[in-house]
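There are structures below to look over.
We did not get these values from a lab; they are worked out from the coordinates using the rules stated. The shown structure was predicted, so the numbers you read here are calculated from the model rather than taken from an experiment. Cβ atoms are built from the backbone, for glycine too; each structure is taken alone.
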Structure P
Amino acid sequence: MFDSANVHRLIHIDLKGAPPRISYFEKLIPLLVSHGATGLLLEYEDTFPFHGKVAHLRTKNAYTPADITKLHSIANDYNIIIIPLIQTFGHFEFVLKHDENRMLREIDLYPNALCPTHPDSFPLLAILIEQMMELHQNDSYLHIGADEVWHLGRCPRCQDFIDSQKMSTSDLFLTWLLKVTRWIKKSYPGLNLIMWDDMIRSIPLEKLKSGRLGDVVEPMIWQYHARKFDLPEGMFERYAAVFNGLWIASAFKGATGSTQFLPPIQHHINNHMMWLATIAEHKQQFKKLKGIAFTGWQRYDHYAVLCELLPVSIPSLCLCMRVIMEESFTEADHQIVSQKLGFSSLINVSPFPRPQVIEQGMNFPGHKIYIGVQMWSNFVCKYHAISNSEGMLGWFSDYMRARNFTNPVQVESIMNPINDLQQNLLELRNHMTSWMLEVYFEDTIEEWLGCFIDPLLDKLKNILEDCKKQILIGGRVRDYKKMDF
């Protein structure tokens with residue numbers, strides 16, 4: 001079903017806000033290939049080296065043209081393909097957040113979707129695609145995104161267009177999609193186009209056929225659930241009747257919560273098992289299967305916080321690839337992948353609830369970050385345990401502290417574990433800074449620490465300051481009747 005000769009296994013690398021150093025790819029790509037990967041699906045957003053009129057889209061630590069050339073060189077050494085991904089409709093925040101491009105929003109307040117009827121939308125998009133293809137001119141595929149186009153057809157210009165053409169919002173979507181894909185196919189003959197499928201799932205067969213959409217693009221059907229997929233009836237049959245090829249997309253991280261920090265691996269294993277069952281159920285339609293993309297979202301969108309870091313998710317990815325390669329998941333599969341990644345025991349596929357014993361012996365690229373995030377999650381659990389302890393709730397509540405009515409004996413019993421936890425977190429912060437520098441640029445490290453470790457350190461600091469204050473006061477008020485209730 002997923003034989004190397006006919007079906008690609010793409011690893012989706014979501015680069016927005018957390019681009020790994022190219023030196024990390026030099027270590028990562030050989031590992032991915034050894035587990036069955038045949039390609040990378042690179043979602044750049046603002047990490048691409050845009051220039052000229054669109055240089056303002058480029059983030060501080062965007063890749064350089066030399067970086068992308070180097071990445072292609074590494075991929076060529078290991079005989080894998082690279083597919084760049086550029087959004088062309090929805091999830092356009094990295095463009096529309098800028099004041100220079102605000103007029104192209106579908107709704108002025110929201111930077112999510114590009115207005116398809118604004119006269120400047122297509123020229124801007126054409127520049128982005130041209131610049132991307134300059135650095136990907138030898139690649140055979142381009143992924144054009146096109147998922148989750150929220151607020152479609154809501155601006156006055158679009159509404160007037162819809163009314164004048166007597167069309168629906170789905171017609172408007174197809175009109176833009178065909179305009180973009182036909183231009184790309186004409187400009188880059190031989191280039192194969194892929195799109196996310198969610199916006200066309202419920203479009204009738206006749207409409208899909210009438211625009212000859214199947215001549216210009218192939219859908220990538222994404223589903224990240226661990227149970228039976230909730231998809232429109234007859235969708236696979238419609239797709240098979242329209243398109244020359246089909247792709248599917250599973251998830252190995254970034255699909256179970258916008259603030260998730262450790263992937264629930266069993267969920268992702270089950271997601272891949274469900275894909276195997278779905279393909280078996282629709283085997284006639286999936287004779288056109290071109291490949292699978294193992295998606296690994298780094299943020300839920302451009303404005304969301306970082307979720308599971310890529311190195312933290314390598315065990316999940318390798319186990320999921322094993323499921324697809326073997327079309328099953330057995331204890332032997334579990335053991336083989338664990339040993340290949342250097343684990344001294346089986347990879348823990350159920351990392352929650354925390355705290356849990358931290359795994360040992362792994363040696364895959366970025367494994368120190370994997371250890372560090374588990375340490376942090378255990379410390380968070382320790383903090384919650386202290387915060388909900390009898391000592392905190394019974395003798396050191398906000399109410400009692402505000403009235404300086406505390407017992408130094410109880411305060412000291414609270415202060416000691418809080419102080420220990422603070423020291424542990426400060427030590428971990430130093431280690432994570434060093435470990436993450438091997439993989440990421442400084443701004444990614446600053447964000448991760450600022451979102452996860454530093455807020456907890458601030459809470460601990462405030463509690464310790466309150467403890468010291470209460471000890472200094474030292475029981476000057478002993479009669480609760482004298483309190484100013």
Structure Q
Amino acid sequence: MTFSAPRVADKKDWIMGETGDWEIIIGLEVHAQVASNSKLFSGSATEYGAEPNSQVSLVDAGMPGMLPVVNEFCVEQAVRTGLGLNAQINLFSRFDRKNYFYVDLPQGYQISQFEFPIVGEGEIEVLPIDADGNTLEPVTVGIERLHLEQDAGKSVHDLSPDETYVDLNRCGVALMEIVSKPDMRSPEEASAYVEKLRGIVRALGTCDGDMEKGNLRADVNVSVRRPGGDLGTRCEIKNVNSMRFIRQAINYEARRHIEIIEAGGTIDQETRLFDSVKGETRTMRSKEDAHDYRYFPDPDLLPLKLEQSFVDGIKASLPEMPDAIKARFMADYGLPEYDARILTVDKASADFYEAVAKGRDAKIASNWVMGELFGSLNKAGLDLADSPVSADMLGGLIDRIADNTISGKIAKDVFERMVASEGDADTIIETQGLKQVTDMGAIEAMVDDAITANPGQAAAAKENPKLLGFFVGQVMKASQGKANPQAVNEILRKKLGL
């Protein structure tokens with residue numbers, strides 16, 4: 001990663017040390033697994049969770065004489081991602097060998113792209129969110145490059161106390177390494193950047209963005225400096241796989257640098273790992289530079305030479321991007337920025353919301369999707385794809401509120417029953433006898449009973465209008481929550497002379 005001429009952060013982003021203010025310099029290398037049924041240079045499957053070493057070809061295993069053949073679909077996916085990042089697509093690119101030894105790298109080198117990547121410079125705008133949920137000023141983060149490379153296998157250390165097992169299923173899987181410029185100045189900016197990237201690749205269909213499976217992970221580069229001063233020595237934190245861990249790792253690493261420097265020490269350039277249990281980083285190895293990898297063009301692979309028509313065809317097929325969807329939600333549905341941002345974090349959420357909002361009050365639909373639905377899914381640890389309540393079901397529930405079949409309060413009980421798979425709104429309302437009482441005569445009778453039973457409060461109501469709430473509660477209790485609240489309020493105000 002090139003650390004040159006980064007922007008200066010606002011003072012609010014500086015960290016106070018024992019000897020004054022410090023500025024954090026952050027750059028990220030995000031590894032996104034290409035959504036493809038086969039690997040970058042072989043026809044082996046890429047299915048997650050398969051039996052160890054069951055998806056390994058002779059090419060993946062590094063057998064002598066085996067020649068790699070580039071997967072054209074993976075190239076197309078990289079170009080599509082580059083276009084989504086507003087980046088330069090390089091019509092000429094080249095694969096290189098990056099030489100290093102790991103037991104889970106059977107070739108003894110990784111096929112990557114060094115001097116000539118498939119995607120050049122681009123940029124995206126991110127909206128950081130502080131700890132209180134407030135939106136901060138937007139930040140433009142530069143993209144330095146995107147290059148294609150193959151993943152390594154997996155070493156398993158916890159199956160035996162004195163042996164390491166190797167699973168090569170992941171070996172050769174296509175990765176897009178998206179390298180940012182060092183434009184981020186806070187943990188919040190860094191996590192917002194990764195969140196934005198994930199939304200983009202999901203919308204494009206080029207990566208599923210599942211961080212728990214390791215399909216999207218970040219190498220976090222951190223250094224500190226005096227505001228406006230010379231750049232410090234950076235350390236790289238490998239394979240951080242959640243937004244929360246990214247923020248924690250940056251906070252810890254920046255403060256570690258500051259403490260060492262203020263104590264008179266120096267920072268060693270190294271690669272570190274983040275321990276999510278202890279919330280701290282630890283040394284993994286000294287950081288290699290490019291010359292340590294002895295890059296050279298892969299002699300088994302010709303350079304990639306793309307036609308502009310190929311790129312133009314991909315560009316014409318791009319779906320609506322998250323920023324465009326957000327702007328449309330604000331313009332067409334009149335949603336506030338917060339709602340539009342939350343609902344367009346990924347395409348699945350946006351599609352679900354649009355299905356719910358179709359022909360209905362857009363803000364009410366937003367409240368139900370973001371509130372009850374997302375809240376219940378988070379509580380249950382479920383993804384939207386696994387929601388027991390479909391968009392049609394949630395829309396049907398909102399319809400029953402709109403036509404006064406049920407009140408908003410009863411609707412929440414109906415929703416809980418829908419989550420418990422008791423049926424759709426109409427079925428639950430019918431079987432549970434939850435229809436709202438809208439008969440004005442019946443409601444008036446309950447109001448009269450409440451006033452008769454509480455003459456003192458009724459007499460005092462004119463002087464203390466807050467007692468209206470007491471009578472509303474009495475009527476709703478008598479009706480088991482089924483009386484139309486608006487009708488109850490209107491009749492009570494008339495009867496009490498308010």
Structure R
Amino acid sequence: MYDKRKFYVDGQWVDPLKANDFQVVNPATENPIAVISMGSTSDIDRAVAAAKRSFASYSETTIDERIWLLEKLLLIYKNRYNEMAQLITLELGAPITMSIEQQTHVGVGHLHGFIDALKNHKSCEVLPNGDTVRREPIGVCGLITPWNWPINQIALKVVPALAAGCTCVLKPSEFTPLNAMLYAEMIHEAGFPAGSFNLVTGEGAECGSALSRHKDIDMMSFTGSTRAGIAVSKDSADTVKRVTLELGGKSPNLVFADSDYEELVPATIRECFNNSGQSCDAPTRMLVERSIYDKVLGIAENIGLETKVGDPQSEGVHIGPLVSHIQFDRVQALIQAGIDEGARLLVGGVGKPQGFEVGYFAKPTIFADVDNSMRIAREEVFGPVLAIMPFDAEDEAIIVANDTPYGLAAYVQTGDADRAERVSARLRAGMVHINGAPHRYGSPFGGFKQSGNGREGGAFGLEDFLEIKTIHRPSAA
């Protein structure tokens with residue numbers, strides 16, 4: 001079992017100020033794999049003080065110096081790539097093939113995206129009126145990341161903060177902290193100045209709130225549930241710090257009869273189940289034009305039955321467990337709610353798959369004849385659960401798609417290019433995927449409404465960590 005009870009503060013690994021051990025559990029076996037420390041407000045104060053001291057000098061580094069450090073980090077990350085993949089599989093339960101091809105790869109892709117953005121970044125420009133606008137690092141940043149795509153969110157916060165010239169304190173999820181600690185080792189090896197990056201593990205109610213309330217934190221960047229995002233915003237309000245949020249989603253997937261649905265429906269169902277359904281932008285509500293509804297249900301049932309649950313350590317295309325007993329219980333409750341509210345169960349249901357009595361494994365589940373007022377259509381399940389409902393007309397589909405408190409992603413399947421553009425323009429979502437198009441590194445990631453504010457990735461993500469200063473000079477004689 002790993003002993004990871006130290007925090008990374010001011011360029012070194014230090015003991016917590018007060019012992020408070022927590023066991024990290026492998027979700028596939030329910031066995032402890034590591035012991036970490038749960039930090040306190042005092043630990044956060046120490047890390048913030050280190051970041052504040054470092055900011056005075058690190059904020060004065062040049063863009064070229066920061067690019068050099070990021071490129072060195074990229075090289076180190078590639079050298080320790082397999083180590084990262086193994087840790088993510090161990091603590092999250094993501095199947096090893098998925099960890100290698102997706103979970104770990106994002107650390108490379110996002111680094112490339114931010115390095116390219118920084119190389120093209122203009123920190124100073126002159127306006128047509130003669131005034132000068134400078135973009136300067138906002139200051140000391142508090143970063144809170146979730147367990148579901150751990151390195152993805154760490155890279156989307158830590159890298160732009162350091163690229164912008166900010167210093168930071170990271171609080172990763174206590175359920176998946178080992179990958180964050182490995183990333184801290186990489187940052188240290190790359191030679192980032194002491195205090196520019198700091199890491200403290202702990203609970204959101206203690207450490208997360210201490211970061212959000214801290215008077216010396218200039219910005220909070222949070223990814224997680226909408227409920228927790230609201231708490232971060234409230235805690236941050238007294239000090240009027242900038243807050244960026246990447247929160248939940250209930251993303252609609254509009255399938256029109258003129259689409260290549262025999263190919264696209266299976267692909268989007270697999271995307272819904274990817275990472276055991278633990279993705280905020282997963283296409284979890286499938287809206288199907290009525291003329292092809294029965295055909296799509298037949299395809300969906302076949303894909304659901306074909307979806308395998310398996311050991312995360314085994315290579316191949318299958319899904320692993322949910323991250324914790326807390327998440328397992330929540331998913332089971334929502335599957336039961338779908339049954340109780342009258343949705344038709346096509347595949348799956350409550351309980352664990354046969355042969356997986358140990359571990360937090362859930363059955364891939366598909367509901368048909370869902371009404372958009374049902375809990376499985378309104379709430380973010382965050383498990384391998386798909387809700388399918390019919391529609392008769394384009395306008396109806398758009399109304400139902402937008403009838404959600406969320407607005408992270410949306411998906412449109414159609415063979416009509418004009419319809420694709422028309423529907424995309426009317427969907428209230430931060431990202432729209434047409435006919436299976438993927439999200440690409442360097443493009444902005446984020447949503448409307450209760451899916452958050454701000455954008456992550458590339459130049460747009462870099463901007464969130466910069467403050468604007470206008471310099472007014474006397475007019476020339």
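Taking distance in nm of label points 7 Å out along Cα→Cβ at positions 42 and 354 for each of P, Q, R, which is largest? When distance in nm of label points 7 Å out along Cα→Cβ at positions 42 and 354 is calculated for P, Q, R, structure R comes out on top. For the set P, Q, R, ranking by FRET efficiency 1/(1 + (r/R0)^6) of positions 122 and 442 (r between Cβ atoms, R0 = 41 Å, to 0.05) places R highest. Computing distance in nm of label points 7 Å out along Cα→Cβ at positions 170 and 298 gives 5.0 for which of P, Q, R? Traced to structure R. For semi-axes √(5λ) of the Cα gyration tensor in Å, for residues 154-217 alone, the calculated result is 19, 15, 9, so let me know which of P, Q, R that is. Considering all the candidates, the number was obtained from R.
Which one of P, Q, R has Kirkwood radius over Cα pairs in Å, as calculated from the coordinates, equal to 26.6?
This figure was derived from Q.
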